[in-house]
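Take a look at the structures listed below.
Each value in this text was obtained by applying a stated rule to the coordinates, not by laboratory testing. Computed from a prediction, not measured in an experiment: that's the story for all the values here. Cβ atoms are built from the backbone, for glycine too; each structure is taken alone.
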Structure P
Amino acid sequence: MIEITWHTDMKIDNCIERLKNSVNNQPYFSGVEGIGGKIKGNKFQLWKRQIGYHNSCGSVLYGNLIADDSGTKISGHFGLDLVVQGIIYAMYGMIVAFGISPYLFILTNMIRGTESPINISPIFYFIIFLAPLILYGFVKILTWFGKKEEKDIVYFLQATLNAHEL
């Protein structure tokens, strides 16, 4: 997760107003190309929407504006959209549930001293072992493609708020 900490000489109200006027406020999964976002109070989310590109694993900047004596401090981190994170965790959960249940069934029969009425192929265990690794690799590859989006969001935020790194 990439953390950012910047500062701008602008007052916090001006920062919020400039962000609201500069972002496309269409939903994350739809809208026009460009920088999209949600601004609620001092918190904001920014993402880059690209038409003709799978945006599900695109980076989202979760940020916070904090007023200080000489302007505004901008802090935040990049991550996946919360809906996408929930779907990925649910997929991991299903893989674990379907993968553990045959092991528990066989273990129960071993404890009881009975033979298992079903014969599970070793290929099944191999697939269940590989499924989370394949899913993890798939998500990492898609987020790697989103690194350019992170740079574009950083440039947009620096240009819009005249911000510099602390």
Structure Q
Amino acid sequence: MTRLMGFVLLQLAAALFARGRIAEAAARTEALRSYSEMLEQLRGLLESDGSPMPALLETLSRRCTGQTSAFVRSLSAAMDQLGERSFQELWQWALDGNADALDEDARRRLESLGGVLGRYDPATQLEALDTCRLHLRQRLDKRQSAQAQETHLILGLSFSASLLLGILLI
């Protein structure tokens, strides 16, 4: 009976491990999607509105959903510090607190975008937004195509390992 209970616990641990890994992968995919959409919305506002960056961020904070909502709200709330701190510093600060699910490459792209926004003419800002958004979209497409395979791999490995350990236990 003890061995059977141990086997059941191993299976449960494997399921929880797999669930956690799959949830992490889904969060990374969602972060890429959310930031890509946010950049698309920011591009549209910058192109059509022409308002100063604090006003654009205020509008954007009402439109964003998902993981970027907290990022845009943090950045928008920090705009009162603009002048004391550069926009790039405020952008970086907001990313530090709200972009944990992004991989290092996507994060670096977003960090460098913060150095362009609000500093240059609109055409340069739009070009930088397009470049960053395209990069995030490409990473998202790759991530989505690999996610099903990754899910199967995680499930297969975790349950195979737990079955092997269970066989040794029994």
Structure R
Amino acid sequence: MSGEFLAAYVAAVKANDRMYRHGESLNGFKITKVVIKDYKTFKKYQEEWCHRVVMPRAEFVAKFRDQACPEWSKKDEFGELYGGQYWCTPDGSDPSPDAGEKTKDRNISLAADLPFSNHFKLWFAHEVLCPCKTESVQVLNAFCAFMADVLSRMPSTDDE
């Protein structure tokens, strides 16, 4: 593990912790606590982050829709199971039969709006959030912001 990485990672963890404790928001979502379990995992994330694939919004939306795990239909953008405007009706009546599809469409649209690489957002949502059952636009946003912060603090090299 390089000294540059360690310094950048520690600084980003401190910034994330401060933002989390102070209830700060970014891109319309409160910052959540971000933890990367080890350096090997970080390097895997960094490789995907630095993978320079241009993916237009329409392609991102279509691929996300095809690859989305079922929880993207069940959780609102904040990760609340059966939460949000389509599952929770103001009058307490049953949700509409298409609440799941509307919820998924809203989550995909909000994810597409995040100002980070569509390639990374799609990969991270499918490969990390779904298996960990932490699907939400809020967590996706916080993690992308964290990666951007760590990598902006590291000296760039030509092979990244």
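Some observations on this one:
- Computed 1.0 for distance in nm of label points 7 Å out along Cα→Cβ at positions 39 and 63 - originating structure among P, Q, R: P
- Given 29 for relative contact order in percent (Cα under 8 Å, 6 or more apart), calculated: source structure among P, Q, R: P
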